[in-house]
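The numbers here are math on the coordinates, done by the rules we state, and not lab data. For clarity, every value in this text was computed on a predicted model and none was experimentally measured. Cβ atoms are built from the backbone, for glycine too; each structure is taken alone.
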Structure I
Amino acid sequence: MTFFTPTASSEVFAGVGLSGIGWSMVFKIDAIAKLLHCQRWVNRESVLAWINSNKVLTLLFTELFNFGIHGVESPSGVTFALGSTVVNIAMIFVVIPLRQLFHREA
């Protein structure tokens with residue numbers, strides 16, 4: 001039986017936290033686009049609609065980016081990336097579709 005050590009669980013929580021910050025940037029993309037003077041082309045609702053209609057492609061891109069940065073050579077990098085993977089799956093397949101559903105009904 002395998003147990004998470006305190007170091008491994010800390011790496012998972014750090015991955016969750018960093019990925020949460022990344023996804024919060026998606027929800028604040030209008031402010032970022034205004035800061036970069038590209039709000040004419042970038043819109044939060046269109047980005048979230050694209051993510052909702054292309055879930056598997058979005059997951060593939062996020063995981064390629066995730067494991068591309070953290071690597072697969074070290075166990076600590078993999079556990080960090082796995083924490084981020086949990087957040088990516090939750091956001092892509094649960095949070096954003098529910099948000100889009102409630103946004104459509106409102």
Structure II
Amino acid sequence: MYVYVKDNRIILKSETRILYLQGTQEYIVECEKTDRLIYEDNQIKKYENSKQYAEDVNRYHLQKEIRNLKKENKDLVRIANTKVTKELELEKKGQEANAYQRKIYLLRNMR
């Protein structure tokens with residue numbers, strides 16, 4: 001399939017080569033005629049595999065939020081481990097707090 005792009009937009013898809021289009025870039029892409037294509041990052045991509053699709057279905061924002069929450073969770077676990085080890089004096093023994101000890105510490109401090 002021949003795909004013709006002008007001003008970062010796909011203007012024509014054709015199964016045969018067209019020579020008279022001036023000012024366009026010609027790309028040869030293996031795809032079906034019914035495939036939805038998008039011009040992104042100086043290449044032709046299927047719409048379903050593009051960044052634009054991920055943004056349109058809100059996947060991009062959700063993935064970014066998940067990454068931020070995981071980072072925040074790691075920071076909170078590190079802070080909790082530090083507090084629990086100081087409280088239980090585990091640092092003198094050379095041990096680190098586990099999940100059970102963190103939960104007990106939190107339950108005691110909630111009262």
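Assuming 0.30 is FRET efficiency 1/(1 + (r/R0)^6) of positions 29 and 77 (r between Cβ atoms, R0 = 41 Å, to 0.05) as calculated from a single structure, say which of I, II it is. That value comes from structure II.
Comparing relative contact order in percent (Cα under 8 Å, 6 or more apart) across I, II, which structure shows the greatest value? Provide the component values of the computation, followed by the final result.
Numbers: I: 40; II: 15.
Between I, II, the highest calculated value is found for I.
Work out which structure the value -14500 belongs to, where helix-only ellipticity at 222 nm (-39500 (n - 2.57) for each DSSP H run of 4 or more, over all residues; to 500) was derived from one of I, II. Computing helix-only ellipticity at 222 nm (-39500 (n - 2.57) for each DSSP H run of 4 or more, over all residues; to 500) on every structure in I, II gives -14500 only for II.
Largest in Cα Rg over 2.2 N^0.38 Å among the labelled structures I, II is structure II.
For the read-out FRET efficiency 1/(1 + (r/R0)^6) of positions 21 and 85 (r between Cβ atoms, R0 = 35 Å, to 0.05), a value of 0.00 was computed from one structure; give its label from I, II.
Numbers: I: 1.00; II: 0.00.
It traces back to II.
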